[in-house]
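The structures considered in this document are given below.
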Structure 1
Amino acid sequence: MKRTRQYVYLWALRIKPGCRRRFLKAYGPGGDWVRLFRKARGYLRTELLHDRRQRDRFVTIDYWRDRASHLAFQRRYAREFAALDRRCAGLTTSERPLGQFELRYRP
């Protein structure tokens, strides 16, 4: 069996009152962030988790083939990333990285 590894990046976000619909449009499946990430080689998928107890709290999990793919994306799409980040800044009260991880599993 071949060992497979993926690079995973997590963020915690709190949304501003009244911004839920716009937040989901930007961060949800097929949203603005996912469309940008899909331009890059090595991007796999994004999951958006919603805290059941804290309605304003979300976590994003971005999956990449490996860390090198993510770094290449950051270099190539830095301007587009920064522009989208500025557009989305008004939707949240806080954003913080939870960490970078390597997902290891055997299919």
Structure 2
Amino acid sequence: MARFVRVGPRAEFEASDTGRLVEVEGRRIALFSVGGGYYAIDDVCPHRGGPLSEGPLSGDVVTCPLHGSRFNVKTGAVTAPPAQQGVKTFPVRVTGDDVEVGIE
């Protein structure tokens, strides 16, 4: 079962055209606000290690700023190469005004 860790107030994560990097117990996680919901994925692109939190967001797809791999931020699935595998997702919840990410 995931243990939830506060990563900041909701106001810090409101709609943006990119994600936001949060670090939870040494792990780099990209957090996105899409359509009123919050989604978290590994920040590191499996192709060449690009920072997904810095990539442009279009709908629910983020593009790696290094080589253009695309990932669905809701599922972690790769939607366009060169990456061949998706990224890990993390549960996100809002408690009051706080955003929390679940880690194992």
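Every number in this text was worked out from the coordinates using simple rules, so none of it is lab data. From a predicted model like this one, the values you see are computed outputs, not experimental measurements. Cβ atoms are built from the backbone, for glycine too; each structure is taken alone.
When helix-only ellipticity at 222 nm (-39500 (n - 2.57) for each DSSP H run of 4 or more, over all residues; to 500) is computed for each of 1, 2, the one that comes out at -9000 is 1. Between structures 1, 2, the calculation of relative contact order in percent (Cα under 8 Å, 6 or more apart) yields its largest number for 1.
When Cα extents along the principal axes in Å is computed for each of 1, 2, which one produces 48, 34, 21? Write down the numbers at each step before the final one.
Working: 1: 48, 34, 21; 2: 39, 26, 18.
It must be structure 1, since only it matches.
With distance in nm of label points 7 Å out along Cα→Cβ at positions 65 and 89 derived from the coordinates and found to be 3.3, which of 1, 2 does the value describe? Going through each structure in turn, the value belongs to 1.
Can you rank 1, 2 by mean count of other Cβ atoms within 10 Å over residues 25-32 and just name the one with the largest value? That would be structure 2.
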